[in-house]
Structures are given as structure tokens and as C-alpha cells.
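K.L.:
Following are the structures in question.
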Structure 1
Amino acid sequence: MFDRFAALSTPLMTDACLRAGLPVRCGPAGLNALIPGSRVAGRVLPARHSGSVDVFLEAFSTAEPGDVLVVDNGGRLDEACVGDLVVLDGQAASIRGLVIWGLHRDTADLLQIGMPVFSLGSMPTGPLRLDPSDPQALVSARVGEWVVSAADAVFGDEDGVVFVALDRVDEVLGLAEGIATTERRQADLIRRGTTLRDQVRFGDYLVARAANPALTFRDHLKAVGGAIEV
């Protein structure tokens with residue numbers, strides 16, 4: 001999964017989800033990589049944070065190599081929930097990275113560790129609370145509007161993160177690879193002087209739309225074989 005994603009991107013994965021008729025489950029805007037250029041792909045290892053790191057340690061005890069810890073801290077911006085020791089312990093458990101719907105801290109140490117960490121940003125203080133543990137703490141995690149579990153995979157890069165059901169990953173990766181091939185060909189043609197408008201026969205679309213206002217550009221692209229998703 002990680003090796004195949006290395007030649008792709010999250011935008012390609014979202015376009016592939018559309019092609020496959022799947023919901024496009026992106027993390028919210030602002031959920032970005034701490035280290036520029038970080039990439040991650042793996043099975044979701046969910047953990048709902050309630051004020052104590054023990055939930056992460058428990059998750060690591062059942063982790064499989066290549067899993068990605070997905071932390072649900074409710075998108076809180078008043079506390080950090082993950083620091084260097086958690087990341088180091090995750091590294092020892094052979095996870096591939098962390099996606100945090102919340103904040104991290106110990107930024108300098110995390111940069112030195114080098115593990116991919118995606119979060120909403122940083123704050124010096126850890127939790128100043130201890131809430132009752134959620135009975136679903138290790139079953140699922142919410143990230144923005146989406147609830148994910150070990151039945152999902154997560155992919156992350158410079159544009160953010162996207163979740164795909166594990167049983168559809170091969171299909172989505174295959175579609176993304178096909179879209180990537182088409183887009184590389186289209187980009188090469190633009191560089192050689194054939195505009196995207198010419199490639200997608202945009203003039204024909206405008207004429208057809210004038211005759212049929214219900215015609216969408218997406219319908220037109222399906223007819224001409226374009227890879228662009230709009």
C-alpha cells in the first residue's frame with residue numbers, strides 16, 4: 001500500500017474515490033504534515049483521547065507493522081495530546097505515522113525523530129483534564145466529519161489526509177494510477193503546446209451545452225476520456 005502510494009497523491013486518491021462511487025473522506029482543512037514532504041499510508045489504528053496517554057500505549061500493544069495511529073481529540077485547540085514520547089513509542093511499535101485530529105507538542109523533538117505526524121498544529125501544554133474513558137476508544141476515531149476504524153486505510157501527503165475502506169484500497173489505488181498516467185500525458189501535451197482546452201474539446205462542450213443546458217462538464221469529460229475531476 002505504502003509503496004504504491006509513493007507514486008501517487010491524495011488528490012489522485014480522492015479523484016479515484018469519485019470514479020469508484022465512494023464517499024470522499026478527507027480530513028478537515030488545516031490537518032497538515034508537521035514535516036514538509038511527509039507521506040503516510042497504512043491501516044488505521046484508532047484511539048480516542050480523553051486526557052491520558054495510556055490509550056495510545058494500549059493501541060500500540062495491538063498494532064501491526066505499518067499501521068497509522070489516528071488520534072481523535074475532538075479537534076480541540078486548547079491542548080496538545082501527543083508529544084515526543086508517544087511518537088517514539090509508536091516508532092518502537094513499528095507504526096508508520098500519526099494523524100491527530102487535535103494538536104501536538106514537542107515540535108523540535110518530533111522533527112528530530114522524523115516520523116510522519118499530521119495534526120492541526122502545536123501548543124506547549126498537554127491536557128489539563130481527565131475525562132472518563134470512552135468504551136469505543138480503541139474501536140473507532142472521528143476525524144472531522146468522518147468516523148474511521150481498523151476497517152479503513154489512511155493516506156497522507158502535502159495536501160492532507162484521505163480515508164479509504166480497506167476492502168476498496170486496491171481498486172482505488174488502481175484507478176488513481178490510471179488517472180495519474182492520463183494526467184501526466186495531458187501535462188506533457190500542454191508543455192508541448194496542446195492546451196487543456198484543446199485536449200478536452202472544450203469548444204465542443206460549449207456548443208453542446210448551448211443546445212442542452214443540462215449537460216455538465218463531467219458528462220462531457222466522460223465522453224472524451226479526460227481524467228480531470230470537477
Structure 2
Amino acid sequence: MADKDLHGVEAALAKADLLANLSDATRKRLAIGGSPVAIDPGALLFSKGDPGDALFVLLEGEVEVRTSSESGRDVRLASLKPYTLIGEMAVLDGGARSADICAIRRSRFLRITRDQALAALESEPKALLKLLAELSRRLRAANAHLEDAQLLDLGGRLAQRLLEEAGDGATITLTQTELARRIGASREKVNRKLHEWCDEGWISIGRAGIKLVSRDKLKALISEARAH
């Protein structure tokens with residue numbers, strides 16, 4: 001790996017929450033010892049049931065965590081962006097992968113073997129504690145999403161997804177098909193709801209994507225759905 005590329009990978013590892021507490025020397029060892037991996041949109045990084053023999057740091061691109069329903073339909077669980085750590089649960093317990101990881105866009109990763117990862121964590125307990133705290137946070141978030149799936153109707157789930165994707169005000173570039181998959185609804189129903197909100201003046205739809213005009217209206221809709 002060229003020095004320029006190595007420095008770039010080290011910088012990326014320092015931005016990954018779960019690796020930020022590692023020392024510079026340990027991160028450098030992982031950057032040197034890791035293997036670069038790249039996959040195209042639609043390709044799988046790994047599948048549910050695969051052995052947990054490595055973890056991955058997402059350096060560039062975007063992937064989604066998904067599984068399949070009993071009917072064979074893909075169910076999206078989450079989307080991940082740089083500089084997320086992927087596959088750490090299976091690396092910690094030595095078990096199989098719990099979900100599929102599929103690229104939404106062309107994505108690059110650093111692959112770190114299980115032995116390398118465990119050696120780094122064992123040498124620096126603070127980083128291990130940070131990892132445990134993050135896993136607890138993810139479990140809480142998963143429980144919250146399960147609760148929302150039970151309490152929120154389509155409008156509530158769509159409003160919540162739009163607010164999450166927009167962040168601090170960015171245009172939402174996801175297609176209506178992608179939005180529908182992420183909330184477990186049909187594209188037709190999502191399309192009708194979006195145009196209904198556009199007519200109400202809550203959002204605007206243009207070539208660049210969806211912009212939120214009235215966040216308060218969307219937040220109020222979510223609160224009302226939860227209250228019922």
C-alpha cells in the first residue's frame with residue numbers, strides 16, 4: 001500500500017467511532033495489515049450465515065443491512081455510510097453473520113481479520129469498552145425501530161424516514177422505490193403520500209430530490225401517531 005493510501009486509511013480508521021479510542025500505533029498496524037475490498041452496487045459484501053472471520057471499515061460509498069422475510073422479500077434494516085464498522089458482532093462472538101450487507105453505491109472497505117481485531121481490542125481495553133457501549137446503543141435503536149414499526153402507520157414511518165435522511169437540511173436523493181423499501185411499503189403508497197404532502201406544502205419534489213418545507217408538520221404527525 002502506497003504511503004498516501006496508507007495515511008488515508010489511517011485517517012479513516014480514526015474517524016470510525018469504534019476505533020477512535022485505539023492508539024495511533026494500533027490503528028497503523030490495522031491499516032497495514034488490513035486488506036482493501038471494493039464492491040459494485042447490488043453486490044453483497046457478505047451474506048447472512050457466512051462465517052464471522054473479519055470485520056470491515058466502510059471507507060467510501062454506502063451499504064444497507066438487510067434480511068429476507070419468510071416470503072422471500074428483502075427487508076431493509078439500516079443503511080450505513082463511512083466510516084462505519086461492519087460485522088463486529090460476529091467477530092466478537094465467533095458466530096455467523098446475522099444479516100446481508102449489500103452495496104447501494106460502489107463501496108470500498110478495509111478488511112480486518114478476526115485475529116487482528118481481537119488482538120487490537122485486547123491490547124487496549126478502552127476501545128473494547130467503547131465497542132460494548134456502541135453495541136448497546138445499537139440494541140436500543142433496534143428496539144426503538146421495532147416499537148415504531150408497531151405504533152406508526154405508513155405516514156408516520158415515511159415522515160420519520162424523511163427527517164432522518166434529510167439530517168440538517170440536505171436534499172433527499174433517495175428514489176421513491178428506495179424510500180418504500182426502507183419503510184416496508186409499496187412505491188405506489190409512498191408516491192401518493194409524498195404528493196399529498198407536496199400539495200399541503202410540507203415538502204417539495206424536484207429533479208434534485210425531496211426537500212422538507214415544514215419539518216414541524218412531519219414531527220407533529222409522528223407524535224400524533226405515537227400518541228394513538
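K.L.:
For structures 1, 2, which has the highest computed value of FRET efficiency 1/(1 + (r/R0)^6) of positions 38 and 126 (r between Cβ atoms, R0 = 30 Å, to 0.05)?
P.N.:
Numbers: 1: 0.85; 2: 0.45.
Sorting by FRET efficiency 1/(1 + (r/R0)^6) of positions 38 and 126 (r between Cβ atoms, R0 = 30 Å, to 0.05) in descending order puts 1 first.
K.L.:
One of 1, 2 was used to compute distance in nm of label points 7 Å out along Cα→Cβ at positions 14 and 198, and the result was 4.5. Which label is that? If you can, show how the numbers build up before the last one.
P.N.:
Working: 1: 3.0; 2: 4.5.
It must be structure 2, since only it matches.
K.L.:
OK, next. If helix-only ellipticity at 222 nm (-39500 (n - 2.57) for each DSSP H run of 4 or more, over all residues; to 500) is computed to be -15500, which of 1, 2 is the source?
P.N.:
Details: 1: -10500; 2: -15500.
The value was obtained from structure 2.
K.L.:
Can you spot which of 1, 2 the value 1.5 was calculated from, given it is distance in nm of label points 7 Å out along Cα→Cβ at positions 54 and 102?
P.N.:
Working: 1: 1.5; 2: 2.2.
Derived from 1, not from the others.
K.L.:
Give the label, chosen from 1, 2, of the structure having the highest value of relative contact order in percent (Cα under 8 Å, 6 or more apart). Intermediate values should be presented prior to the final figure.
P.N.:
Numbers: 1: 26; 2: 19.
Sorting by relative contact order in percent (Cα under 8 Å, 6 or more apart) in descending order puts 1 first.
Computed from the coordinates by the stated procedures, all read-outs in this text should not be read as laboratory data. Remember, it's a predicted structure, so these values are computed and weren't measured experimentally. Cβ atoms are built from the backbone, for glycine too; each structure is taken alone.
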